[in-house]
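Novice: In what follows, structures are represented as structure tokens.
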Structure 1
Amino acid sequence: MIEARSLTKQYGSKTAVDGVDFTVEPGLVTGFLGPNGAGKSTTMRMIVGLDRPTAGTVTVNGAAYRDHAAPLREVGVLLDAKAVHTGRTAEKHLRAMAATHRIGRKRVDEVIAMTGLESVARKRVGGFSLGMGQRLGIAAALLGDPATLILDEPVNGLDPEGVRWVRTLVRHLAAEGRTVLLSSHLMSEMAQTADHIIVLGRGRVVADASVAEIVAMSGAGSVRVRSADMDRLLGALAAPEVSATPAADGSVLVTGRTAEDIGEAAASLGVAVHELTPVTGSLEDAYLSLTQDEVEYRSDAEPAIEGAGR
């Protein structure tokens, strides 16, 4: 379990993380999202003691990271896959890490096999592709068989098979009761992988809920309605929390009411309904809605397309 309480980090006059509170529970894959500059990397660095909080606390499995006698056995971390001596082979890199915690050669061989590195284990890391570097970083995170894993962009550079492998791996680890904190900019992948989502914006938590709740709270869901007497039906549905948006195809998108609510209202009025289709929002839609005012760097202009109009 990871627990942050009033966690704050300032760099001079800039507050990178501002009084953050959250709990990452075991048994779940928790997605950690936010725009560039939101404070995600700083928060993860504070969790594992690479940055010292200006105020507040963060613990892993009940203690500060620095207080664990054997941190690799408590927390597996992938923050920067390039943080490896490029002259070493993958095998020697892992064996050197293992030696610091008296982890045997057998476990090194296990994580090499687990991450698909057998064919390159004795090659120098400097010649690795981005995807192979990511696999080595994940192998290092798994080395101590830890109860908690923190993975920052683990699928970066992986091919589709590798992306699926990471998804299957983290869900399996969570199913074993481990705590998994996973950061990624790939919303489609996060939607398939995560059970719970924490969203940061400008150093603060803007959402902390299940994936389904995140999508629902953003207002991304709506119901597409067609009716022979739309005005009468919408009049019956009118309420402060209900909005109706005409669509180009003649239907109306209604938010604030479920399909069941609308169908029952139509039945009570005796109004014919020709279409009643729930429109499910995506995690990407929800994320963009939640963070639209939290983006530090924004491009408002439409990109010019070379040759357009010719």
Structure 2
Amino acid sequence: MVTWSGHMIEARGLTKRYGPKTAVDDLTFTVRPGMVTGFLGPNGAGKSTTMRMVVGLDAPSSGTVTVNGKAYAEHAAPLREVGVLLEARAVHTSRTAENHLLALAATTGIGRKRVKEVIDLVGLQDVASKRAGAFSLGMGQRLGIASALLGDPATVMLDEPVNGLDPEGILWIRTLLKDLAAEGRTVFVSSHLMSEMALTADHLIVVGRGRLIRDVSVQDFIQSASAKSVLVRSPQASELRGLLLGEGVSVSSSSPGDLHVTGLESEEIGTRAAAAGITLYELTPVQASLEQAFMELTRDAVEYRAPGARGQSDRAYPVESDQEAAA
């Protein structure tokens, strides 16, 4: 049985400057095997630059980053150590999908059998002989993922892998990432789809303005970033509201008969209602979503925000690379 227990990505004091601007600022983190680690942050937060430094495409201004114990360039066969998807369109457009993968395989002595395996794995069997330049965005993503998995690597690092995929494709990549982690591999993935990260990731590394904000499990991130509330439904909502209000307690309403209570546990609300003879139709603790927690934690770290976007999801922010943000 193959074991990847010693394989991980380790960044120590990682910093990248573009002129007077700092895109990545003293980042220290470890991406461990056996789990899917999500890499989150607003546009321009330094995610892409960090991933580029992991594989030596950008040189750090200071600090270090290693993959499986070595700098990426020190590995004799990098494709077998870390599979990377940074830009799915980085292919020779005149080559077929199969020939693109065969060319990559030849650089590391990978056989044709493995090329066929990854083509089947990503679902490109029917278009393997077509030119990559004619591929849709989703097909291009699948080819990029096939390239990343070609060397059967211990570590997989994917930047926005669900970009352009249809619902079936998103479900497929979610299952694939979980399966890779279950095999004990190190899986590091960035995404702007918070709902998808909530379903896929076990652990989160969150950055803003190039700095580390959180390095924590998904559940702990949500719990620490947002206050719990309780949804209460009652035909006597107005009367109950007066009983609940007090120091440290806030009560809001989205519709008649509904109360959203923050600062009191369900048990206390139920006890006060019972003592006053108030009927309750519903008493449900509500936990914020990952997207809500992300927006709350990164609110002050968003450097490029569309007009009127405060409080909206990060889909409202203009897409900018870290280099553009630092310019």
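Novice: Determine which structure produced the value 13.8 for mean count of other Cβ atoms within 10 Å over residues 105-112, calculated from the coordinates; the candidates are 1, 2. Show your work: numbers first, answer last.
Specialist: Numbers: 1: 16.5; 2: 13.8.
For mean count of other Cβ atoms within 10 Å over residues 105-112, the value 13.8 is produced by structure 2.
Novice: Comparing structures 1, 2 by mean projected area of the Cα convex hull in nm², which one has the largest value?
Specialist: Values: 1: 22.3; 2: 20.8.
The structure with the largest value is 1.
Laboratory data are not the source of any read-out in this text; all were calculated from the coordinates shown. It should be emphasised that the depicted structure is a prediction, and the values quoted were computed from it without experimental measurement. Cβ atoms are built from the backbone, for glycine too; each structure is taken alone.
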